[in-house]
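Heads up, there are several structures right after this.
Coordinate-derived values only; no laboratory data. Source: prediction; values computed, not measured. Cβ atoms are built from the backbone, for glycine too; each structure is taken alone.
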Structure P
């Protein structure tokens with residue numbers, strides 16, 4: 001067996017294995033940007049749908065997953081095929097993502113809020129079918145506290161690189177004067193449809209799964225196993241933290257293009273600014289990894305979230321033409337984005353270990369489904385706040401001019417509200433119950449019961 005296959009339990013993963021596993025995220029992660037950065041502005045400004053209605057339809061697509069996500073998680077945990085538990089889901093989710101992306105990003109003829117809702121719902125379901133088992137697979141590749149951070153870092157690093165490439169394409173389109181909203185959306189859809197299948201095929205072919213852990217001794221089933229979730233303090237804290245982190249980030253993602261268009265007055269710089277933010281996020285990843293090794297991943301991710309909040313505070317003082325100060329704030333604020341994602345996923349894998357010890361069985365799919373629901377709830381809350389609150393204060397994207405009060409409200413919602421939300425997450429993770437020493441004890445007890 002070649003070195004890129006999954007090693008035995010006592011061998012570290014090779015860098016090659018981590019990279020091969022991370023390949024699909026080059027395209028998979030691209031889908032996390034457009035739903036916040038492009039869809040609200042495109043469907044409201046260019047297609048003429050009401051901004052609050054667009055936000056509501058996107059929120060509906062996330063609420064649908066309240067039913068689908070747990071089902072996907074539970075079934076993927078119980079599915080046993082000769083290809084593994086997780087791989088068949090990636091193969092099934094790929095064509096769903098391709099179809100829904102094309103219909104949502106390249107709409108033909110007159111569109112309505114119902115059209116947006118239907119295809120946004122299908123894309124969300126397809127993304128769940130693909131992404132939840134994919135992240136569960138990554139959490140199961142290793143049992144090491146630090147190595148899990150590196151697996152997640154490779155995946156999120158590839159995701160940031162994919163976002164960089166697609167933003168670079170949009171920037172090139174802007175330079176060649178081909179950057180209308182419709183052309184941007186067509187380019188995004190084309191990149192997804194062309195690149196996702198071969199990347200997924202390589203990963204499915206060259207990376208193996210570990211067999212699920214089954215512990216000797218007492219095994220909880222049925223309602224006892226479900227109720228054990230509510231006694232898992234680490235799980236409950238991560239759910240609340242994910243909702244807070246996600247909604248804070250999504251408020252700003254939803255309003256980026258609107259701020260550039262109606263406040264700064266330079267909408268053509270949208271792609272370069274997000275590109276710069278992505279570069280800053282990639283460049284800072286090794287620093288956050290070192291900090292995580294020194295103080296623990298739970299405290300590092302807390303500081304990463306606070307970093308976003310600190311550099312969001314000055315946003316209300318940015319005005320028309322302040323492109324230099326706005327660009328600097330965007331780059332500084334974005335320096336911790338990748339860290340928030342890869343450290344959160346690494347922490348999630350440790351939380352699953354606690355549940356494995358408590359219940360006697362490995363339910364990684366269920367846990368990532370529940371976290372996926374929390375993320376989608378956060379997206380829904382963030383998009384609704386990002387679209388609904390400015391509308392409450394009189395901000396209308398299609399208006400010919402805006403009052404100073406509506407612009408002020410927009411910028412305070414854009415800057416101060418995410419900062420407040422990030423601060424609220426501080427007590428949840430700073431003194432998190434699973435640190436490296438605790439995790440070593442967890443793994444020792446799991447290995448002991450595995451041996452039994």
Structure Q
């Protein structure tokens with residue numbers, strides 16, 4: 001085999017080569033909690049410190065692997081930046097007051113839109129209206145957490161446009177509408193269960209907010225920041241920046257083009273959005289570039305340091321003993337919680353092709369393919385770094401004054417809410 005063969009390379013890599021990846025994950029998890037000011041000033045240096053040695057190693061040892069990763073990262077970032085910029089130019093005006101019912105409805109709409117605009121596009125489109133609707137709330141962090149669960153992840157499981165892993169499956173020969181048929185009932189149950197839990201949690205939080213309104217000391221203890229006035233005049237629902245709706249469709253259509261035409265079309269749409277969107281629309285949306293800058297820096301480090309982990313997984317994945325749909329669901333999902341879910345999907349997709357079985361789709365047994373797709377899409381919600389929109393939504397919420405959970409605090413929510421749901425899905429579907 002040629003020396004650049006990824007399987008040969010993966011077999012030659014020692015397990016300690018994943019230490020930089022583990023170190024970066026621990027830094028992302030612990031430093032914002034232990035030294036927030038230090039992390040805010042120097043997180044880019046931390047990413048460089050872990051990422052540069054790994055990138056240098058592959059530049060000298062396996063430049064094709066590094067080039068492949070650079071191209072993937074560039075395509076990834078261009079897609080995110082285009083959706084972030086264009087969605088930030090769409091202003092949904094109108095008076096929405098965040099109650100358990102209204103918030104649940106927004107999550108349900110977002111779950112549907114995630115399959116049309118992608119999880120990133122739907123998240124960027126709806127997160128700011130959701131934050132404005134809940135500006136009067138003293139407890140709003142849980143609303144954003146469940147928004148990440150549903151809109152930024154689980155919702156995008158019905159079409160290849162919804163989430164990158166499913167699009168990669170489409171490129172590998174999975175029929176476009178097979179995903180809708182195979183994942184439809186699974187999607188309904190997963191989204192319904194998570195939104196149902198959210199409704200109960202938010203109704204309780206709403207009751208506590210109402211009690212806090214009657215106790216000024218409690219208000220100061222729960223929400224030290226300003227609370228929106230309750231007597232504001234109602235504003236009818238409307239949309240400003242409508243040109244960006246057409247530009248979103250351009251980006252979605254560009255997904256089906258080959259590289260580099262895909263990226264060129266996305267960049268062109270982004271430039272038009274930045275040029276044609278009135279400044280007052282972005283100002284009203286409280287749009288800034290900080291969230292996409294943070295994601296670009298963090299994921300540059302993640303993409304670089306995860307190269308050894310993905311190569312080792314691809315070369316030695318068969319040693320994991322993954323053979324049943326339940327195995328594939330949890331193995332794909334567990335790794336998609338911390339690794340980029342698109343290459344993780346491809347790794348287990350290739351592994352499943354060697355398992356065989358009946359009713360194959362693109363060479364993969366249909367039940368295994370369903371399990372791999374669900375694991376990659378659903379469990380990207382398990383941590384802030386499981387899927388790129390997670391960090392973007394977190395950054396936007398924090399800019400709006402919402403005190404978001406720490407890395408482990410967020411995982412406390414995901415373990416408490418999502419893991420029981422995934423366990424039930426395993427019993428019913430896998």
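Which of the displayed structures (P, Q) returns the greatest value of mean count of other Cβ atoms within 10 Å over residues 76-83 on calculation?
Once mean count of other Cβ atoms within 10 Å over residues 76-83 is worked out for each structure, Q has the highest.
Given 0.6 as the derived value for distance in nm of label points 7 Å out along Cα→Cβ at positions 140 and 364, which of the supplied structures P, Q does it correspond to?
P
Here distance in nm of label points 7 Å out along Cα→Cβ at positions 124 and 396 has been calculated and equals 0.9, so which of P, Q was it run on?
Q
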